[in-house]
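Got some structures for you, see below.
Values quoted throughout were computed directly from the atomic coordinates according to the rules given, and no laboratory measurement underlies them. Quick caveat, the model's predicted, so the values are computed rather than measured. Cβ atoms are built from the backbone, for glycine too; each structure is taken alone.
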Structure I
Amino acid sequence: MSDIRDASEHEPAWFVYDDDCGFCSWWAAVAAEHTDLGIVPFAALTEKERERLPDDYEECAHLLTEDEVRSCGAAIEAVLDRLGVLPRELRLFLNQTADYGPLRERLYRFGADRRALWGRFVSEEPPERREPRG
């Protein structure tokens with residue numbers, strides 16, 4: 001499994017999210033405000049960006065860099081890393097265990113399948129598309 005870089009080594013990246021989901025839009029706004037990520041709602045994807053995503057891209061969030069696509073739990077893990085709330089040592093340890101990837105994706109799916117519930121507590125109108133801070 002590839003390692004997520006330290007914050008000081010982050011390359012420009014874009015968080016791709018479901019802008020029809022108030023909870024997802026809130027999460028994108030948090031990422032936009034507190035990280036160097038650009039944000040791209042599904043509705044604003046370019047054809048080139050859409051071609052890089054999985055066919056079922058609307059099923060989860062994604063993180064696009066120049067040479068990589070992370071989807072679902074891996075994308076959220078990368079955002080948490082950039083937010084500074086996922087301790088580096090824990091992340092590195094977990095990524096060395098065989099069970100972590102499938103567990104991360106199950107946890108992502110658990111949360112994603114309950115977006116309407118989470119949206120009762122935190123929800124926002126979609127923020128505009130923005131470029132990564134550089």
Structure II
Amino acid sequence: MPTLKPKFPKAASLGIIAAIILDTVIQITWKLAASSAPHDGSFRTLALSALASRYFYVAMGFFCLQLLNWIKVLALIDLSFAQPMTALSYVSVLTCSSLLLHEKVSLSHTVGILFILGGVFLVSRTKAQTTL
């Protein structure tokens with residue numbers, strides 16, 4: 001009789017998708033907060049600028065959500081499987097940076113993203129749970 005591959009927990013799939021989305025939102029809001037900071041300021045000036053930005057607080061709120069989400073994901077599957085899956089946020093951050101922030105995407109960026117996708121594909125072919 002053929003052995004069946006263990007079913008991947010649906011909650012883990014949703015958690016990884018949420019992690020990618022949350023990380024993308026965090027990175028974009030982080031960039032927006034940093035964009036209003038003075039480029040040549042002291043650490044104190046940068047800190048005060050961040051604290052004055054609403055984007056800073058949005059990013060912090062999403063960091064908290066990400067923390068809670070990640071705890072749930074790691075309770076379900078191995079870190080060695082989950083963390084590489086979140087590399088897909090590099091793809092979403094690059095895409096959103098280009099579309100929303102009008103940043104340029106080079107050929108090197110595109111090739112790098114293809115390597116990331118290849119790595120995620122290879123990791124996805126492994127077991128998500130190796131411990132009991």
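Computed values, structure above
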quantity	calculated
Read-out helix-only ellipticity at 222 nm (-39500 (n - 2.57) for each DSSP H run of 4 or more, over all residues; to 500), computed value -12000, structure in I, II	I
Structure with the greatest value (metric distance in nm of label points 7 Å out along Cα→Cβ at positions 108 and 124, set I, II)	II
Entry that produces 21.0 once mean count of other Cβ atoms within 10 Å over residues 76-83 is calculated, selected from I, II	I
Structure (I, II) behind the derived value 12, 45, 36, 7 of P(r) over Cα pairs in 10 Å bins from 0, in percent	I
Test item: FRET efficiency 1/(1 + (r/R0)^6) of positions 12 and 116 (r between Cβ atoms, R0 = 35 Å, to 0.05) calculated as 0.95, pick one of I, II	II
Which of I, II leads on relative contact order in percent (Cα under 8 Å, 6 or more apart), largest value	I
